[in-house]
Structure P
Amino acid sequence: MSNTAVVAHAADDLRIEDVGEPAPAADEAIVEVAYGGVCGSDLHYWRHGAAGASILREPMVLGHELSGTVVVAAADGTGPAVGTRVAVHPLTPHGDGVTPYPEDRPNLAPASTYLGSAMHLPHTQGGFADRVALPARMLYPLPETLDLRRGALAEPAAVAWHAVERAGSVTGLRVVVIGSGPIGLLAAAVALHHGAAEVIATDLHSRPREIAEQLGARTLDAREGEAIAALHADVVIESSGTVPGLAAAVSAAQRGGTVVLVGLQRSGDVPAPVATAITRELTLVGSFRFGAEFADVIAALADGSLAVDPVVTHTFTAAEALDAFATAGDASVSAKVLLAFAGASGSAGAAAAAVAS
């Protein structure tokens, strides 16, 4: 039985290949992957052979937004039983022995690994494969009311959840989201879930604005600078990761407001309207990945209070990964693009028997 995976070898060298059966450690389970969401970092590895400072130096299976079914439980008895449907928390926190960080915020541990990341060598292989061996502690059971397709959104939704909560309570407030890519759209959904009185989302393209409106947000074209500056928002979520987006975020914030920076800016110095931030006494806070929110996100997805279905615009098979990546890289036509692996076809039972034999 083949184990199809999506493997990045270098810039513009993405291959669909058989990686062989996973060999789990005692504390690892084998998961038959159902769906994997294509993230911006996956696109960077495909297009540039690097995601920021993480440079490909060996072939790497991509993917960290994952859902699937346990087909072999961890040998040490930890984690979910065979047949359990799960979402995957892809972080393994590590300190470096030198750099201090708050222990209650594992997302800030300086030497951490993340599935599908080339930060370290050997690289941390990802989960875009039919079957993968994963630490049992990464696996969060999905409630019966949460299907595997929506379960694959738990990881990016947790990123958005963390970003919104970095601003504190948004109940009754006006929230502006700059940039309606997948994380921006999910941040709009989370802000509405958290009781925001109004959410306004911006983007250059009409398609993501249409999706934001389906989620319940009002929208503005990102080129409408005067209208954005007149919003006087209590909270602004900057999710575009662009210099113009950063400037727009500061301009949209009311005096005494909060700007959350979740869109990853380029390395090095970035121009910003700091004088405006100072004279308005804005609170600027960073937001990186997520911490303990994963279980809360799964619960909100399961009970329907966090509505995210419009964010998924395309689903491709793993064999169509090149087309999937091209579509995901075009923000004018797509939001979240999913890859469907073996577990999406309901073949977990057959896979369990094959792996065990």
Structure Q
Amino acid sequence: MSTQNLKVVATEFPAFRVAPLDRALEAQARAKIDGKTKPFGALGRLECLALQICLAQRTLAPQLTRPALLLFAGDHGATAEGISAYPKDVTWQMVANFLGGGAAINVFCRQHGIEVEVVDAGVDHEFAPCAGLRRAKIAPGTANYLRGPAMTRAQCAAAIGAGAEALRAQARLGTNVVGFGEMGIGNTASASLLMHRLGGVALEDCVGRGTGLDDAGLARKLTVLAAASARRPAALAPLEALAEYGGFEIAMMAGAFLAAAEARMLILVDGFIAGAALLVASRIAPAVTDYCVYTHVSAERGHRRMLELLGGEPLLALELRLGEGSGAALAYPLAQSAVAFVNEMASFASAGVSERG
């Protein structure tokens, strides 16, 4: 479907059927994990991760196949208000870097055998067709949410649908474990507004330095976001908040989260902006978080509180604040280890090791 058709046709928000984890195998999976040659609970959080993967896949012999990372990119009209330390052009320049294989996320994904697809959700630049690029541009950036809604209802619906379709395309290729990254100058501001309006968290506790604002820049960002929030003082439903303050890359990520959970995939959740997209998705279908692994807590102000809103406990704490899906790629080997010990580690019975008395 062309970009033009997306904007015209998608006037209604897509529906998703996200089922909670199937607990039918839980007792058997716990028994298998507990029966490995180790003291009870000795592998800590890795045991919880292994159980989650077994339940998501409805099997006692889980497999991770064709890991993929979808990297959604979009521009934000509110950058005109001076809310970022970097100019808007950095968005398309970094997309070019991703496509050239030179960014951190490319390095980490190559290291761990993760497929990368860059999705042009709404970058203010025209990219030539190339391998690794999915062209799904809704518009060349959102509108300035200080002056009005960031996107129309139709644009928001189109973005959610396009994100879901990008995920389903990966599923058709055999992917059952996925991470999401993002690129968009100004998108920590959108994420802060979504957290503030949907999570009921004071704006001051949501707004951070993003790409490295100094004190004056941080104060400016907070002032702009407070004014933008005051423009719509009444309570907002999740999709209303997304249309008012989100970015196209955030909306597409929300759709991808929902489609991944619908497909019972294991979802590796990155940082603050991915968390904002998941917050929206979880208010639409709460069971989406059953399939989510919170890969890290970032150095961005508000991320730890975001994790509390989502009910998530991070695997890593590396003081990352890069985005791009970097935390998801770095944590993927832990998911591999969880699957490996379930499938390959000897049991007390098979190894002839005495169990505790």
Structure R
Amino acid sequence: MEQKFKNSITWISEHNYILAVLIAVCFVALTLSVGHYSNETIPGNLDPHARYLSEPGTHLDYMSEWDGVHYIHIAQYGYSDDSLTAFFPLYPLAIRTVMLAISSPLISALLVSWLSLAGALWFYLKILKEYLGQDHIGALQGLMLFLFFPTGVFLAATYSESLLALFGLGALYFAIKGRYLGAGIMSGLATISRPDGVFILVLVALLLREAKAKLWQIVLAAIMGIAGITGYALYLWAKIGKPLDFISAQKHHIKWMSSQFLAAFFHSTSPVALVLFILAIWAVVYWWHRRVSFAMFGLLFALLPLLTGNFDGYPRYLLIDFPLQMMLLNKFKHSTLGYAVVLMLSALGWAYFTMHYAAGYTGGS
């Protein structure tokens, strides 16, 4: 019996897609449990804009707060207000597609997020094993640092993070393999998922160069990647005559281009954001002489506060800074105590964000 159990574990660990689904199911179940406990014990935010109130009968409304409410609204009614153009269209389109079979917008949104998460974990496992040379245990350790990143709750909520993770990691994997068409398609889907999806284009170009791809292949992948955000701009041009309205719409949510970085740094109300900013800088330094592609990708995320002028949403954006998590894995994987401490601190941050998100008090800042 014991040998059969070991054989089963070995078989599962060798089949990345099965392992990815199992881990995704366990993570979602844990997130729902913590969110439900928080929703039952912490008085919810009374701000009507903070919470999804349209489907109380589902008992999962606590998994859709702040931006999640906007995504579901767009899926149902389209871009009814210009300020909503800040939210890129692929996630609402995916929700609307699932709604053809499931009447509940909330359940449809959650299913899109959860299925995307499983796909993202599948690519992450392949990258950790094939590119970074991790064994089964090391790959699992890497996934834990990704899932229990302080803002990992957004991978299971009605946000576009899991969708961007799916296409971002897919683009990374195909670029590593030198498969420029797959990398181009994935990066194109990434750029129509979230604004920071354009960072994937830089990563793909650098990875293809490292994989000795031809210049025309890199250029073609970049053109395919930029097609996603270009298509969205053309849609906005046809609809409201403002192809770049998604940039100006960001001003309703964060202060883009405000150049108040020093004030933000010293007066930020989020210590977590400051700690993660320091880690993001550390990751850039760590990768600089190891993998320039990872260093440049991480640098884009590290510079985000300079662009926005504040740390609003910064911890959530860093969830997609994969080189940061991979750096932590490489630094601590050979130290049982060190890895345990890092994972425990990260998980405590995750529990904090999950409970406050479920109560409607944070959208990722």
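Since every read-out is calculated from the coordinates, none of them should be taken as a lab result. Quick caveat, the model's predicted, so the values are computed rather than measured. Cβ atoms are built from the backbone, for glycine too; each structure is taken alone.
Of structures P, Q, R, the largest value of mean count of other Cβ atoms within 10 Å over residues 97-104 belongs to Q. Work out which structure the value 2, 8, 14, 14, 15, 12, 10, 9, 7, 5, 3, 1, 0 belongs to, where P(r) over Cα pairs in 5 Å bins from 0, in percent, for residues 33-168 alone was derived from one of P, Q, R. Value 2, 8, 14, 14, 15, 12, 10, 9, 7, 5, 3, 1, 0 for P(r) over Cα pairs in 5 Å bins from 0, in percent, for residues 33-168 alone corresponds to Q out of P, Q, R. helix-only ellipticity at 222 nm (-39500 (n - 2.57) for each DSSP H run of 4 or more, over all residues; to 500) was computed and gave -14500; which structure, P, Q, R, did it come from? The structure behind it is Q. Upon calculation of FRET efficiency 1/(1 + (r/R0)^6) of positions 137 and 225 (r between Cβ atoms, R0 = 35 Å, to 0.05) from the atomic coordinates, which of the structures P, Q, R produces 0.85? Label of the source structure: Q. Taking FRET efficiency 1/(1 + (r/R0)^6) of positions 217 and 249 (r between Cβ atoms, R0 = 25 Å, to 0.05) as the criterion, the top-ranked structure out of P, Q, R is P, with the highest value.
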